[in-house]
1. Suppose you compute Rg and Dmax of the Cα atoms in Å, for residues 29-84 alone for every structure in I, II, III: which one lands on 24.5, 84?
2. Where does the value -1500 come from, among I, II, III, when helix-only ellipticity at 222 nm (-39500 (n - 2.57) for each DSSP H run of 4 or more, over all residues; to 500) is the thing being computed?
3. For structures I, II, III, calculate distance in nm of label points 7 Å out along Cα→Cβ at positions 117 and 141 and state which one comes out highest.
4. Name the one structure among I, II, III that mean projected area of the Cα convex hull in nm² of 16.3 was derived from.
5. With relative contact order in percent (Cα under 8 Å, 6 or more apart) coming out at 19, pick the structure among I, II, III it was computed from.
6. Work out which structure the value 65 belongs to, where percent of Cα pairs over 13 Å apart, for residues 69-124 alone was derived from one of I, II, III.
7. Given that distance in nm of label points 7 Å out along Cα→Cβ at positions 5 and 157, derived from a single structure, equals 4.3, which label among I, II, III identifies that structure?
8. One of I, II, III was used to compute distance in nm of label points 7 Å out along Cα→Cβ at positions 101 and 133, and the result was 1.4. Which label is that?
Structure I
Amino acid sequence: MLPALEAAVLPADAIEVGRIVDAWGIKGWFKVLSHSAQPEALFSSKRWLIQPPGATGSGAFRLAISEAKEHSDLIVATSPDVPDRNAAEVLRGARVFVPRSSFPTAGDDEYYWVDLIGLAVVNREGVALGAVRELLATGPQTTLVLQAEEDGKSIERMVPFVSVFVDKVDLAGRTITVDWQPDY
């Protein structure tokens, strides 16, 4: 890794938001493949935490970001810590993390997917339908993928994450209330 980068520990709220895929140009810019179609967290944070490819655990390096912008289907960024193309090439494959606390504030009825993972989902009658395991972008809508245990079996349910079915998201209470039945 670059000797000029400061060693850091990933905070408990660190979220992986992308991966550095290559150098871009000769002045130290680098390409980042964002894990999100809306990479606001990459743009709003002026310090990224990066982890070299193959590294595990909480060890990382701080990377000051001077500028990050969209370019085609990628993000390109530059850092005062990365002076030229050779230094940028050393970053290839590094995972990019941003503390959840530095994400921009979501608007009313807007949620970061990472905040929904693990929430319990219940219907209007109070029947537990499972916990959010993941979300799928299915084109016109996002779908909650729920994991539940019933009669000793693991089952999966899918609930469209749209206002006609979702009554309430209570992040503090860690629940989502939906108009959905267990046998749908």
Structure II
Amino acid sequence: MTDGAEGNEAQAGLRRELGLLYADHHGWLSGWLRSRVGCSHTAADLAQDTYLRVLVRGRLPDRDQPRRHLTRIAKGLMIDLFRRRRIEAAYLEALRDLPEPEAPSEEVRAQVIETLVEIDALLHRLPDKPRRAFLMSRLEGLSYAAIAERLGVSVSSVEKYIARGLAVCLRAALERRP
């Protein structure tokens, strides 16, 4: 048998196993999600995204704990959803204060929200203190000394924290370049 045929068989096996996982646990997962998000449509979307994530990763859960695996993925997706909603609400709240002629188009709003969500995800990869220091510097305009005082660290630590935040942003900007 060739490597291509083996790969096709492996993919077919993965799809079969995923189908069984879906058939056995989809109803339970949808109900579990519905009880947490309070909306059957959102729960259905999150359940589908959970199975899609399993498929994309190409790794099925252990046979003895599939619900634990599905729950872990679904929780991450819920966190992402709630974070996105919070960011979107804050942005739309900020827009309410703009005069009508200055308000961005729906397309621009969608792009800005997507960018804000990406930036938020990038910054959440940083540990707590570097993330907080970076945000205090950029959003609140605090001096390094003021940030150091608030965080209970040295100014040189704040300098390192800010550098880490800037490095994350720079890497992201370079990755987006064509």
Structure III
Amino acid sequence: MSTKLEDFIRENKRAFDTDRPSSGLWKKIEEELEKKEQQKKKHKRLFNVQLWAGVAASLIVVLGVTFLYVIPGKKNKISVADVSPVYAQKQTKFVSLIEQKQDSLQAFAKTNPELYHKFKADFEVLNKTYEGLTKEMAGSPNQQMVVKAMVRNLEIQIQLLNQQLSIINEVSQYKKENSI
């Protein structure tokens, strides 16, 4: 079967070769390819511009958020040591004493929870005042005075805790004397 087909093609080869493409066909194909190539280049340039514009916009957003949240946060973060190293040492010592005395008071909470809650409420008032002074320090024109007030507040907290511990000792002693 394949020999018959081959023989037929050989005999009629000239009839098959009569249809030739026009001379302008290759020009049309080349022009079409050039148009597609130019569109690809244009699209590629547009894509690059969009890509870089997106990167730039993202960078601007990240920097904007950083400046909005980090820079103002640093301005408001000022420590006592920045204002007065002497008061910073006192503050550290007082905070340590306060923590020790609070631990002692907490041990008392199990035996007399009502009194402990009253003591804790009194202490919280002073502690909130201290936190307010801490926030005020950054924007204050006289930071030295605010730091002195903070240290004085810590001294008052210690005095309050000492009085509370004294009351606890008296209550405990009274309970021992009356239980005998």
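Values in this text are rule-based calculations from the coordinates and carry no lab data. Owing to the predicted nature of the structure, the values given are computational and were not obtained by experimental measurement. Cβ atoms are built from the backbone, for glycine too; each structure is taken alone.
1. Of the options listed, only III reproduces it.
2. Source structure: I.
3. III
4. Derived from the structure labelled II.
5. That value comes from structure I.
6. II
7. Computing distance in nm of label points 7 Å out along Cα→Cβ at positions 5 and 157 on every structure in I, II, III gives 4.3 only for I.
8. Label of the source structure: III.
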